[in-house]
1. Kindly point out which one of 1, 2 the value -11500 was derived from, the read-out being helix-only ellipticity at 222 nm (-39500 (n - 2.57) for each DSSP H run of 4 or more, over all residues; to 500).
2. Out of 1, 2, which structure matches 2.8 when distance in nm of label points 7 Å out along Cα→Cβ at positions 336 and 472 is calculated?
3. Consider the structures 1, 2: one of them gives 3.1 for distance in nm of label points 7 Å out along Cα→Cβ at positions 240 and 584 as calculated from the coordinates. Say which.
4. Of structures 1, 2, which gives 12 when relative contact order in percent (Cα under 8 Å, 6 or more apart) is computed from the coordinates?
5. Computing distance in nm of label points 7 Å out along Cα→Cβ at positions 72 and 464 for each of 1, 2, which one ends up highest?
6. Quick one: mean count of other Cβ atoms within 10 Å over residues 224-231 came out at 20.9 when computed from one of 1, 2, so which one is it?
7. Of structures 1, 2, which gives 2, 10, 17, 20, 18, 15, 10, 6, 2, 0 when P(r) over Cα pairs in 5 Å bins from 0, in percent, for residues 200-327 alone is computed from the coordinates?
8. Here Cα extents along the principal axes in Å, for residues 216-479 alone has been calculated and equals 67, 40, 39, so which of 1, 2 was it run on?
Structure 1
Amino acid sequence: MAFEPQEKKEGIDASAVLAEGVKLKKGLSKTELKQQQETQRVALEEERVYRKGVASIKDLIAPASMKVEPSFVRLGDIYCRTLFVVTYPRYVSVGWASPIINLSAQLDIAMFFYPIKADIILKQLKKKVGILEAEISGNAQTGKPRDPIAETALRDIEQLRDDLTQGIEHFYQFAFYCTFYSSDKDELERITANVESTFAAMLIYTRRAYFQAEQGFNSTLPVGNDELQITFNMSTSPIASSFPFTSAELTSDNGILYGVNRHNNSLILFDRFSLQNANAVIFATSGAGKSYTIKLEVIRSMMLGVDVIVIDPEMEYKHLSDAVGGTYINISLSSRSKINPFDLPRPSSESYQVEDLIRSAVITIKGLLRLMLGKITTAEDSILDRALLETFAKKDIVPGADITTLEPPILQDFQDILEGMEGTAELIVKLKKYTEGTFSGLLNSPTTVQMNNQLVIFSVRDLEDELRPMAIYTIVNYIWNVVRSERKKRILVIDEAWWLMQSEDSAKFIFALVKRCRKYFLGITTITQDVNDFLTSPYGQAIVTNSSMQLLLKQSPAAIDLIARTFLLTQSEKYLLLESGVGEGIFFAGAKHAAIQVVASYTEDQIVTTNPQQLLKIEAEKKAFAEAQKEKAG
């Protein structure tokens, strides 16, 4: 009878089953009849369970097991511990909970607010005022020293009474709990100790939920149940300061516009030269807007009088150069623009030791020769070192000489020196490819380029892939010589920097520049879409460490874990980078960072766009305008 309503609800014809049971009674013994009825009952129960379903929503979201310990709860393989705040200082700063919400750990935070009627609190405060005044008055009459604690409490209570009476403040009982999760018990202990020390540094004292671990865990679940009921009396102002989600403000009086803060729609105005160093790194997938962002920075920096130098691997900056009247230098085998790797820094007001300049040039050129000649033995390295010194000496560039009036050697002079030395036959064979062979038009010539413009762009698009690392190395060395000759605000943009990370010598050279450029008022921007190649290099990691400004745009799933480990991203920040649109990402400036949306005006967009469809439209408009002008003139 007990199953009858459920059977009808589930659509099972119970009467038919009972009727069948009556038929079975005929010709059966008592034992057989009981077994038959039991079989029917089991079948009926199985049918009921089948129709209901073997798993409910609770079954899907519930942990496999739960074990309650004195100081934590174990959910399957996960350990959970709850902390609650018991004491606050007299003053709390705005966003005091931010260090916890930004902690690199999995956690839940629960805050409960219990409003209390003002008349009840005013009545209690009135009694407290009477007690304190009597205590202070009694101390004064008996000649006891004044009690600063009682006097301070009296002033605070009087101020609170005034604010409550005027409706400026409201009174609450406030509860703050946080539950931390970890798959390792020792890790949970470390996180707990870290949080306790962080709060203690702000004079906020916490306790672990001993023998109330389950109640603490339940209190931080998103169901709104406060099972701990551990509260602290607070008025509106300190409670408002407990709001944990504070966004970084990157707005300053000086600098350029980088974009809009997606947290609060404020403008991100920043001067990279105000940081510890002016270096920057930009990581993004192809088409995420990294070149677009850098072009905007170039235009806006030029408006503030900053010189900009760009190494352009894909001729993306040609339209920008034409728009602002920059110098565009195309480096190729057939180009008239040449750079001599043997150039020395230009003379300046600062005194240089010629011997140091020669030694620095020899070290730099040896790095280039390793790129050109491949693997070099220790003996060959020693020969190259001596040959380079003799090459400079051939042009009278020796310690004590006046290098301002001397012409530097070229690669052919170096080959001539090698031909007069023993054990250099193999080196000469490799070198002839760059002096007499296919690649002779690149490095074997005096410098013919000039950097006397506010914007100078070096294009290496027309170079073969094999020659690009050598060309970029030579260009960067030439730029470095110019930078050392005159101190002024400059930005050097190295696009597709992973080309230089492929070789240890070129990576080491770029890293050395990143470390030293601050002394010469230079900021180096390295851009790459090959995040894995860049960050797996020890020099790439060091370049990121020595760059005070970083910009992360949309990332690929294959690289996001490496990015997250390098920049200590939270889970939400990882998802933000994976789901970002074009020009969206995270902007880091020193210790602050914020989600950014890069924005541009219509005119800027027409100058810096890299969208092929948009570029074709601009070219068509230019052509139509030129034809209209021609017809008008005719």
Structure 2
Amino acid sequence: MPDGTGVSAAALGVTRSLGGRRWLWRAAAETHDRAGLAIAQRLGVPEIVGRLLAGRGIGIDEAADFMGPTLRALMPDPSVLLDMDAAAERLAAAVARQETVGVFGDYDVDGAASSALMIRFLRGLGCTVVHHIPDRAAEGYGPNAPALRVMAGRGATLIVCVDCGTAAAEALAAVRGLADVVVLDHHKAEGPPPPVLATVNPNRLDDGSGLGTLCAAGLAFLATAATLRALRRQGFFAQRAEPDLRNLLDLVALATVCDVMPLQGFNRALVCQGLKVMARRDRPGIAALLEAAMAREAPSAMTCGFVLGPRINAGGRIGEADMGLRLLLEEDTALARVLAGKLDAVNRQRQDVEAAVLDAAMRAADAQSAAGHAALLVAGEDWHPGVVGIIAGRIKERFNRPACVAGIAEGHAKGSGRSVAGLDLGAAVIAARQAGILATGGGHSMAAGFSLPAERLDAFHAFLNERLADAALLPAAADLVVEGALTVAGAAADLAGAVERLAPFGNGNEEPVFAVTRARVVRADRVGREAGSIRVFLEGEGGGRLKAMLFRAPEGPLSDTLLARDGVPLHVAGHLRREEWNGAASACLVLRDAAPADPAPSA
């Protein structure tokens, strides 16, 4: 029966899978079946698509915009954001007067993409633009006085901070009287905005726009729209063509996915339309990076999150902080290929650095989980600060707990954290800084950064355990929500193609998980980089054959059972995807979990 959370218990009777999970059916009440059929009939889509939409709470009147999201239907008026009109008027004035503008960004994908968007927009309208991305180790996150003064010294009379600046009042004061400052940020605020010309942040305490799920690139896109509107009113385009802002949407899509924003509403329109722009491969930097990664298929949200994002991030993690931005700005195809090759190499280096830290971090997290800690906090000497956020994410996924990871150097710890849905890590980190435990700290609900003297790590851990105590009630592994059951023969390419109609998938629109029942492993072998994945071939009791893949497959009950190939029937769960090879379509199941189909009787 449904439990009130949109799911019901005991999918196929699995209460503890080989991955340690409980499988839950997504609630499929009779009303959802009827709603799904009505959606399918109105939109002319397969019934499975209608049922999946209804199960996600999409009503019949919303379904068309969900399936075909457009900016025209879903884009809000930029003016609903506090300070947006003031920001747009100042940007329009800078364009009209052809001022030099400084853009100060961040070293992650959202920072690079939003910086590139603003720089391209302003340069396209005739402004001279100087930019700065801070070095993670030497400068840390956010604006700093020396870099801002350098911008002003280079002639910038307006400085735009993107993906940063909300908590930088002291640093921004360094250019008071030298340059106006506009902040376009989405990080959680803890007090009044800095005393600058405009702070556009939907997560300001006094902002009522309801747009708190936009990333910085989404905000920057709205700012460009508002600026064009202001310039239009002034007659700026009487003698020149307006730029087509849609050409910037590939940058917004990339940032929205990589910053794990919910793919609903306006965000969904930004990503859907942005992927269409990306598919044209008109931007030399993105085209070169896709080429370096040997990504030949049409770009998807997965392409952004797992192919482009890690490579752009790699520069800010262990390379040159502005490499990602330089790539996104590069117009020369040959130079873009050189930069893309460097980022690809730096990403491989990042993977090696990460692997060197991951094992020790996982062992420490395992001990803390066994000891009953609500939140996990692990730290080590000389752990590279550029990979601690990735490792925090891995620990969070493994133990279903908020996780923080820090590197210690010269008695000081610097780290990052990742959280699970419903537990606001950013607020906890801000509270720890306000309590005097942290030297610096901030973030949003799902991710945060912090630094502190190493001797305060235990106090910080105790603080997190108290503030995030509800995490102790979570199961050891996150529940797996299953959309439906299939036979091996039923897991076909046409069904996979129908499911793809709901893409892009990501936060807020998770890719459907199907359970394939009573399948037998007839072949399994390790493949891929350092044999870290497992390729499986399944056969059904009623016939049919299906390829499956388990990525990031460490030793353990799930991997061991697949590789045993002992013919015992399994229920396997995963994402059904359509593949094409030499013009022939087939289905592949990307495995998330498995469970014995005939569980051993209890003693």
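1. Computed on structure 2.
2. Details: 1: 2.8; 2: 5.4.
Only one of 1, 2 returns 2.8 for distance in nm of label points 7 Å out along Cα→Cβ at positions 336 and 472, namely 1.
3. 1
4. Label of the originating structure: 2.
5. That would be structure 1.
6. Of the structures listed, the value fits 2.
7. Working: 1: 2, 7, 11, 13, 13, 9, 7, 6, 8, 9, 6, 5, 4, 1, 0; 2: 2, 10, 17, 20, 18, 15, 10, 6, 2, 0.
For P(r) over Cα pairs in 5 Å bins from 0, in percent, for residues 200-327 alone, the value 2, 10, 17, 20, 18, 15, 10, 6, 2, 0 is produced by structure 2.
8. Numbers: 1: 90, 45, 40; 2: 67, 40, 39.
Going through each structure in turn, the value belongs to 2.
Only the coordinates and a few stated rules stand behind these numbers; no lab work does. Not measured: the values here are computed from a predicted model. Cβ atoms are built from the backbone, for glycine too; each structure is taken alone.
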